[in-house]
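Peer 1: There are structures below to look over.
All of the numbers you see were taken from the coordinates with simple rules; none came from a lab. Since we're looking at a predicted model, the values are computed, not measured. Cβ atoms are built from the backbone, for glycine too; each structure is taken alone.
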Structure 1
Amino acid sequence: MKLHFQVDLLAITPDSEKLIEEAGRTCYLSFGKITKDSEKKFIKMLIKSGHHSVLEHAYATFRIKGGSRAFTHQLVRHRLCAFSQQSQRYVSEKEFSFITPPSIQKKPEALKLFNETMETLKKSYQKLQELGIKNEDARFVLPNAVKSEIVISANLREWRYILQLRCAPDAQWEIRGICNEILKILKKKAPTVFEDLDMAPDPI
């Protein structure tokens, strides 16, 4: 399936895995065991033993463009995060773009109905604006399919939790696709922390 979204890593704690080791070894006062690559074995031990709180010392921030409001409604349920999202109160949606689910794309009759509905809602939104209705009230006619933009920051423990849930085979297709992209990036930036997490294949 062609990706309709863009995932960008804005920031990650520098030397995040070494920081996790430095913090974790405080518990044991075992700083003398730190070597060039000792964080790998140490982090694996932390994860295996369930001592995941140490992972909270490192953070990662992502910007996600082009996901639907249906996607962001799911994402913001993860409360141990910081979110900043495109506002439908301050940003006009008079020419909004939208996401069409693959299941609808596959059926011509459903696709025709969907596109007609999107066009009707867009015209209704524009008409409300022409009637002097503010964006904050005109937005009540907008669909979950509207594209949005969001920035999310979370510590690496929370990212593990999010990705374990949202990269699973039974996760909704859009959030799974986006989280798969996030996991690909984190596997490169903090490989030991995320090496045991898998990405479900896209069934669409």
Structure 2
Amino acid sequence: MGAHARHDDIRSDRIVLWDPIRLGLRGVADKSPLMVWITEADGYCIYMNQNWYDFTGQAPHAAEGDGWTLALHKDDRQPALEAFLSATERRSTYHTEYRLCRHDQEFRWVVAIGHPYFTPDGKLGGYVGSDASAEGLAVSRHKADSVLTPREREVVQWVAQGKTSHEASIIIGISSRTVEQHVQAAMVKLGATNRVQLAVEAAKRGEIEI
């Protein structure tokens, strides 16, 4: 059984016992292509593999303790931490999503999943988990919150490209009258008074791409 004393934060008096179970988990973490982490039973992070530090640019050991939360978007830190602490209390699987700051200061969505591990006598030893890239998650989430219907978005997309109702109707395969109805409905939902404003508002809200 090995021991590792922390020296890089205000809880430097904490001694981490690297028993065979944790050493085995760490061995797996070091070989994983994902960002893998290990915690103690109270949620205190005792290890992040090199992939985490390569991605975030944090200094070695900086993610230990609660240091990992500093790499999260400020709006996601508290929810992510609370979700994790809630999972540890229930000894259940931890599953959440948050924006993680990359080494170039760009934020990327990741999915974090953690599972409890137990000591030979059945006590909670802590959690082992991973963070994986979730590119496209923000887009899919935004679409889920969209105020326009799929057809309205399609119509507005063509309107934004300068197509008339007649031209859009031929492209989409519906009548000009139906196109105009979708345009009017979209204008009401987005608070637009003309087609130009409709295109601007739709693009601003991520309903369409220009």
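Peer 1: Given 70, 37, 22 as the derived value for Cα extents along the principal axes in Å, which of the supplied structures 1, 2 does it correspond to?
Peer 2: Of the options listed, only 1 reproduces it.
Peer 1: Can you say which of 1, 2 returns 13 when relative contact order in percent (Cα under 8 Å, 6 or more apart) is computed?
Peer 2: It was calculated from structure 2.
Peer 1: Right, another one. Given a value of 1.8 for distance in nm of label points 7 Å out along Cα→Cβ at positions 51 and 195, point me to the structure among 1, 2 it was derived from.
Peer 2: 1
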